[in-house]
Structures are given as structure tokens and as C-alpha cells.
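Read through the structures below before going on.
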Structure 1
Amino acid sequence: MGGGPESPERQNGEQELELLVTLPLPEMPAQVDILKRKFPSISKVTWVTASKLADAEDKIREAWKTATFVVTLGIVPEKKEDVPKLRLLHIFSAGIDHLNDKPLLTSPSLSSIAVTTSSGIHGPPITEWVLSSLLALTRETFTVHHWQREHKWGDNKQIFHKMSDWAGKTIGIAGYGSIGRQVARALVGLGVKVHAYTSRARKTSEARRDGGWIVGEKQGWGLGDREGTLPVAWYSEEDGQGGGEKNKKAGLHTFLRSGLSAVVVSLPLTTATTGLFGKEEFEILRDGVKAATAAQPDVTKPEIDAAGCYFVNIARGKMVEQDALIEALNTGVLKGAALDVTEPEPLGENSKLWDAKNTIVSPHISGLGREYAGRSLEIVVENIGRLLGGASGGLVNEVTRGRGY
């Protein structure tokens, strides 16, 4: 757990602490008031509305000099002398791929600063985006909406055989962290069987347990899958390894071949996951559907959609070979896609992805909502309390430098 130098003492012996918030959002008085009431020793809170350092460089650098705690999306110091008193830096997002090459995470001189993320807060909104997108695709929502706009009572025979439900089908979740677990919780309510894919093998109940932040748990209505009991099958990057470069993706391919009607990607972006899904992976998904369809014991109770597999990405666009994805969608290798992330972002107006068959594209908004800031700052409150109280067990969502998350 990072620490940094002790803050100066007030005359009455109480530590004088300062919090700096640099976000592309207007100040939130209610959240600031909660922090001040929770921690009276925080004598000063500075809120700077900025997207990058250049937006308010002088003000930010001045506040860095005395800040004990910093909350930011991506405005981070590069030298220890910039932040001599900093003990905790909280990242407003879950992913830190935009910071992995920054001195904050690579320089030994800054390693005493604890870095935490907002991982765990995105599950509810992203899950709703995943479900609404999948349901829109399988329930012909866009066709029906088009009829409505034309004031037309459509002929349901036109879409009868295009629609399907999810009961009894299998969906694979690549990346079974807080987001993947909440997606699984919602899907199981629809009668879906879940297959989980993780980077490390999780063969014991303890390994399958989620030790991270869970929305609502402190209030008694925690979400997700804390104990990891929802998947009916587990796969990992480590499965089948040991045979050299050729078998590097063996575990992933076994997972994709397991008869999935959809795959949801919620992995962190790392060197290992960059370009993870390409032409070969999409063809394996197709072949897995074909094999599972042929093996169905009772065609009156279809547990897989013979029409194909849907590809859902809420992680990062760089994990996907985009040209291969477009080809797979337009040639029927994949049934459809729901993409909240692309490469690049923003997606160019002339990109062929916009017009790919049966595809939803949204501008990286699946995790957003009015609740976001409050949930992120709840983690800040928890971690400041742990730092000041000397609690054992470390901080919530503390980044392991060098791992990428």
C-alpha cells in the first residue's frame, strides 16, 4: 500500500490534509460536503474542472504542491517533486490503459503513491446497455421502431422467424470481473447459461471469489456474483498452455468453441489482450454454433440459436481486429454485434463499421449515468478512511504496477 510522506501537523496536533479533484465535470457540492463531514481533517478541497493539464495548468500545479489526495481521470504528475505530499491518487475510470506508460506507474520515484481505480462501479449501467443492445437485436426493435415512425401497424409475419429469446442459451463472458459478474447475474435471470473466461485459471472456490468493490454491498443489496457461483463452465488463458506460441490462445479458443449464442468482452486492455479477437476467433465462434446446433438432442427446445453468435464489446476497441470484425458481420460469420468501443475513438465518419450488418455502435457511453460520480467518490471515501485509520488489508482497487490494472 502506498503512503508518501506524512502531512504537516496543525498546531493542535491534527494532520492537515488537502484533496484535489481534477475532472471534466462541474463541482459537485453534495459530494464535497460528504467528504468534509466524513473527514474533518481535510482542511481544503480544490475542484478544478479540466480535461487535460493545459486547461488549468497553473492552478493544478499549485494545488499538487500541497495535495494529500488526488481524484482525476487522467491528469497525473510526472515527477515526485510535483506532488511531495501525495499519498493517494484515485483514477475516475476503471481502466488505466491510458496511464500505463506514464511515470506515475513506471517511475520508482512515484511508487510510494497509492493508485486506485473506480473498478466495480460500472456493472449496473454497462449491464443494462448489454441487455438492451442484445434484446434490441434479437427482438427486432429497430424494425418495429421504424414502423412506428412511419405510423405503420407492421406485419408481424415479416419478423416472426427473425426474433428469438435467450432462455436456455449460452453466453460467454470474457473477463469475469465486476462488470462481467453483474452481466452474468442479469443474464441468469433470463434463463441464460453463463461460461466465464479469465486470464488466470480459477479452479477453486476461493480463486473464483470477487474480492473487489461491489455496488450496494454496504447498503445490503450488493450486486454481481461475489462467490463466483453463476457460471456453469470456466475457461482461462492458462488452459492448454505449455505447447509454445502455437497454443497461446488454446484456452480462449476452447471457450469460443463451447457453443455460445453471444460473447461479451469485458477484459482489461493489456499487451496480452491487444488484438485478441480476429478472423480466426470469429470463425471459431461460428463453428462452435454449428457444432452445438448439430448436437442438440431436441430441436423443439433449442438451446442455441442456429442463426449464429453475437459479439458484444464494452472493453476496448484495440482488443479487436476491426477489419476482420466488419468482414465477419457482413459475410454472416457473426450474427450481429453491439459495440460501445471502437478503434479509433471517435470512429471516423467514413468507417465501414457504421454500416456493418446487424450492428449497434455507441460512443463509449455504456458505463455512464448520474450515479457514476457518487459511486466513484464512495471508493475515495473508503480508501481515505483506510489510509487514515491504518486499516489492514490494503486499499480498494489498488493498482499493481506493471500488471496493467
Structure 2
Amino acid sequence: MRDQLLAALGARLERIAGEDFTPVLEPEAAAEARRLAAVLDADDGLGHLPLGWFHWARALALPREQAPPEAEAALAAFATYFPHVDGAPDPANGTYGMPGELVPAVVDAAAPRAVRLAEELAAAPEPGRAHRAVALWLRLVEATPADHPARATRLATLAAVLRERFQLLGDWADLEAAVELGRDAVADTPEDAPHRAAVLSTLGASLLDRDERFGAADDLFEAVTLLSEAAGADADARQTAATLANLGGALRRRFLAAGDPADLDAAVDAWVTAIALGGERQPARLVGLAGALLARHGHRGDPADLDAAIGWLTGAVARAGDGRVLAHALSTLGIARHTRFEERGDPVDLDDAIDIGRAALSATPEPGPARASRLLHHGLALRARHRLGGPDAARASADAAEG
């Protein structure tokens, strides 16, 4: 049915010559278009392209008072088509096969769908979703005029989805592009703009990633400044939680670089507030808070920080599901339990640290730095129990060989 209706509609469009719109005004034409619209789903972008042209032709042909509904139908069809465009815009007119005068309105109409895709990627990162989000946001930014009021936020969102893809796939070019786009977005955002916090936060997070990869102190300190400003601005709870989570990580890292204990206190406060605000990625935030508490415990030796970190990590393991967050939570929890054993001597902590370490290794099957680190910590726990006279000498040797 779909193919036959598309063929019929295409034939009508091909019969249009010059200003003769008779083929789209014939009585049965509108009925054919309605039947086609009824069988097309939201993912059928190519099917909506000729439907958009059909309604646009009718909008041009009908008297002025009858044209608006057809123009709205054309806009809706082209907006459904736009996310499915393949390739670059037409070099001659940049229209992606649509009427050039409609492109700005089509882009605005397609933007909410693009925002939903970016939100889905943030909530559930996955390579295929990341590729789709980057491709769509590249098209949106390319088609957004330089003076458009939403251009800065679109630049920032493109930066955010590129950063997400970098975190999934590790392509350095994505992160470099995210930083540059983030700087452009900040430069284009007035000081009093309501979306400034989100724009600052996006750039700060990208700089933080770059510091983590290459240890660039300038990036780290700039990230703390940007994220602090963003956290103090008016924003919705979801945005503020994400900003505070990144700020907590940045402050902890600045403590490691500069040694100011006030940064650890501020990091703990930022993580606690981020968790209280809720939102997605709570297990990762629980691990982040635990990391700051462990760092503060290492600096000050307060047993309460170690116990609190273990509690938060236990909650993170219970909520993390599968994947990298679970592996990270398990690994950190195993280290924390081993640390508590070393300080207090309870063999239950050591036994649990070993079991948790094995689970962390099972959740980290691929060779790489993360697995090597987890093998090391697991081996240290096994050696500690062997020194107590436990049964793990052979197992420790086996794990050392595996590493």
C-alpha cells in the first residue's frame, strides 16, 4: 500500500509543469495524500519527503485563505523527513531536497525531536544512538542561520553529543570538536541568557574530559571556573544536577593536582547535592561521591568518610545494572573494603573485597588499563589474605599470571 500510494503521489508531482498545479488539486489527490499519511510512520523519512512537496505545491496553488493548512502539513512532513536526511546539503542551495524558503522553519520544527534524541543518548549512551544524534545535530547546526536565537544552544548540544560519542568510542577528534563548539556557544551566549548555565556546563565537561585524557592543568582549572559559574546560575534541577556532578569530579581532580583540602569538601558537597536533585546516571554519581569521600579519607583519615563511601558504593552496585558503571562501582568498592580491612583488621572486609574484586574482573572482560588496574588490586587483596594464612596462594599466583 505504501509503495503504491507513494508512486501515485510521485506521478502527480512529476506532472506539475511551470505554474500548472492541476495534478495536486484534482479531487482524488487530497484523498490519496491522506491515505499515504495514514500508512507512514514517524521513522519513514523518505516517505514524508514527497508528501511534504505535495502539500507545499497545494499551498502555492490554492487561494491565500486556503493555503495555511497545506503549508502547515508541508512543514510537518518535511520536519519528519529532516532527521532522516542522508549526506550533506545540496551544494547549490543547501536545502536537503526541500523548498529553500522552508528550511529555517523545518529546522525549528525538527529541533524538538533532536533534543529528545540527545536526552535519550544522555540517559542511555550507546554507539548507534550517538552516531544518529551527532549526524542530526550536525545537520541542525549547518542549517541554523548565524543570527538565529537558538544557535548557541544548538552549538552546545552538538558539543554535548560529540562528547558523549567520545566517551563511548574514544575518538579524540570528537572531543576536540566538542571543546571548540563549546567555546563558540559560550561566546554567542549573553551573560543574562537563561540557557547560559547549560552552555557553560557543556564546555566545562568537555575540558574536564580533555584534562583526564592528557592531564592539561589549564583545562582543569578552566573547567572548575566554568562549572562553578554554571552551578551558581538559575537552571532546572536536571541541568544543575549534571553540572554539580561534573563540578564534583573537577574539584576532586584539582585537589589531586594542587592539594587544597577545601576542594575535597566542596567536591563532596557538590556530589551530595547532585544526587539529591535526582535525574539520570545516579549510580555513576554515587560512585563519584564515594571517590571524593575516599580521597578525603586518604587525606584526613576520618573513618566516617570510609564507611560512608562503602555505603554509597554498595548502593551504586545495586542500581548500576550492567556495563562500565557497574564494573567501576565494583572495583572501587573492593578497594574500599580492602582499605577498611587494612585499617581495622576485620577479615570479613577482606573476604568481601576479594569476592567483589572477582566480580569487577568479570564485568571487565576486555584487556586494557581498567582490567590491568583491577587485576592488580585483586592480586593485592589475595596476597593480604594469603599472609593471614588463607587458602588463596594458588589463586593469587593464577591471577598474577592472568594479569
Structure 3
Amino acid sequence: MLTEETFLNMRASWMDEISGHLTSKEGLRENVLELLSVFYAHLTRATLENKAEVLDPIVLEWASARTETELGSHEKSLTPVLNDILVKTVTVVQKHYDSETALEIITAIVPIFAHAIERVSSEETRLQMEYLVAELEKTRSVLEKLEQSKSDFISVAAHELKTPLTLIEGYVSMYRDVLPDDEIKKNLAELYLRGMNAGTRRLREIVDDMIDVSLIDNNLLSLNYQPTWINHLFESIHRELKDVIQQRKIRFTVRQFPGLTEMLFADGERLYQAFKNIVMNGIKYTPDGGKITIDGRTLPGFLEITIADTGIGIDPEDHTRIFEKFSRLGDVSLHSSSKTKFKGGGPGLGLPIAKGIIDAHGGAIWVESPGYDEVSCPGSTFHIMLPLRKSPPDDKSAKLFRSLIEAEKTQ
């Protein structure tokens, strides 16, 4: 039968064996001896009382003593340490007692160690999870601050650029009013001014896009709901882009589909901007002689519009990335500097703005494309879902357009 004396007889050898195994430094050895002394006392009591949980306070305290650095690098797990202590304990027992007594002691302590290892493993897993969750929260907070900083920079930069841009436009306009009378000089000056106008117009478009992105990022994009007809929007887009479409020999087709000529309430100006951005994207990535086709259908409560091109396509892994701001695919250095030529340049804001506008309407946008291939040109199809609002969302506008709504119902 095991007694307290059984464990007392081998305590010195056990302390020396275990402490020597765990550390070879004298300073550390003293600290370890203190910890092992408490551990051995609890091990003795747990074995004699057949209560494995007696060791719990000790091993759980050891497990929770790991630093954040150790948790992050998965260092200094207590589980292998307890395994080593068990192995060394068995060795000490076999040295001190005959085989029968040794077997009795080993049979008694193995379940104690098994329980301790299980508790430690569970506690270390819990602490590791808490650490990882905390680290993820820190990372999320840093990313949020970074995203906010980017948004703030865009907003400030856009507004700061707007002032000197307005000055340049004003001086160009004034200079045109005082052009010299000499015809050659006048023509040359007019050529320079047209170039300056084109540059400032392009810059203003970028500034306006940056402001729109800032509004979308900060949920400040306001919509002015008005009676809107989708066919009118695409007719206007075709008129504005007619010269570019002709230069690129692109066939622009708007098919007749249910809902195309129906009135719905939306911000027509913003939808025009969104559709134009998507069409411009199609023109930019479709080789000369390609096609852009507008089609659609009505669904319960929604109008689905598709804008399909015969361009170079988009790899599946980039289907969501293209809607992120400043995201441009491929080697930017190989892109054309023109906005409308094949693979033309741009800041990468058109599609994110389109998504922000459509999201603000309560709709959705996504793209389908089998992949990227500049030889076979598999093309891309953008799907836009818009709520089929037959009346404005506020009562004041509903009263204002009541007669128009009633007339639309009778048709």
C-alpha cells in the first residue's frame, strides 16, 4: 500500500533528476526547484487520495504563465514538459523500489499525469484561441484605420486638387479671350489651349471620381429619386460615346427587353454614371472591331440588366477584386495612356463607383467571365440588379409625381 513515506523516500532523487533535466543553469535551477517542490507535494496528495484534480491549480497556473510572444510562436508548451516529467518519474521509481512496488506507484501516477496533460492541453488551446482572436481584432482595427486613412486622404486630396484645377480652367478661359490677332499664332495658341482643356478635363474627372469614392466609403452618397427610363440612359451613353465607338469600330447594341422602356424611380444621373463606367470598361478591354451588348429581363421586384463585351475577359479570382478601388489588372506599364484606347489607362475607380451607386439603390452587381485571354477574347458580362421601384421612397416626392405614377399604371 502506498503511503506518504513512499513518496518522501524518493523526493530528493526525483527533484534532482527532474530539475537537472529541465534546466542546466544554476540561477534557473533554483526557481525550478521551488516550482517542482510544490508540484511534487500536489502529486503526492493526488496519488494518495486518488484525486487527479488536485494537480489542476498547479498545471493550469503554469499553462497561463506563457507570454504573448510564446503564444504567438507556439513556444514552451507545457504538454511535452509534463510528458518528460512522467518519463523521468517512472525512471526514479524504478531505481528506488522493487518491481512490484514500482508497478503499483506507476499504475497510480499515470492516470494523474494523463488527467493533468489533458487539462493543460485544453487550457493551452483555449489561451491560444483567445490570443489569436485578440490578434485578429488588432489586425482588423489596424486595417480599419488604414482604410479610413486612405478614405480621408482621397477626400482631402480631391478637394485640395479642385481649387488649383478651377484656377487653371479660369485662366485658360481668360487667355482664350485675349488671343493674338495673328492667324498663325492664334491657331497655335488655340491648339495649346485645347490640349490644356483636355488635360484639365481628364484631371477633373479623376478628382470627381475621388470625391465620389470618398462619399461611397463614408456612406454619404445621397440619391435623388426621379422618374427614370433605362432606354433613355443608354441612348444618352451611346450619343456621348459615339465618336469613341466609331473610332474603335465597336458595335454597340441595346436589345429590346422587358423593363427597358418602363418607368422606375431611381437617381437617373447616378445610374447614368454607373452604366457609363461599365460600358467604358467594356470599350477599354475590348479590341477594335468588338461588340458591346445591352440586354436584360424583369424578375419579381427587380430589373436585371446585362452589359456584355467581347473583350479579353477576367480571371475568376479577379471577379470581386475589380470592384475594389484603385484595382487595375495586368501590367499597368503596358496599358495605353489614353482612357478610351484598347487597354487604356485610368485610376481604377470606375467599377468601384458603379458598384457603390448600385448598392446605394438597394441593388447588386457582379461579373461573369470564363477567364483572361487576349487571343481568344472570351469576353465579360456584367449583371446589374435594380429594384423595380414604381414610386419614390419618400411621401413628398410621391405626392409630386402622383399624376405621372397614375398615368404609368393605366398604360
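If mean count of other Cβ atoms within 10 Å over residues 197-204 is calculated from each of 1, 2, 3, which structure is the one that comes out at 26.6? So the calculation was done on 2.
A value of 1.72 was derived for Cα Rg over 2.2 N^0.38 Å; which structure in 1, 2, 3 was it taken from? The read-out was computed on structure 3. When helix-only ellipticity at 222 nm (-39500 (n - 2.57) for each DSSP H run of 4 or more, over all residues; to 500) is computed for each of 1, 2, 3, the one that comes out at -20500 is 3. Each of structures 1, 2, 3 was scored by relative contact order in percent (Cα under 8 Å, 6 or more apart); the highest score is held by 1.
None of the figures in this text is laboratory data; all of them are computed from the coordinates on show. This structure is a prediction, so every number in the text was calculated from the model and none was measured. Cβ atoms are built from the backbone, for glycine too; each structure is taken alone.
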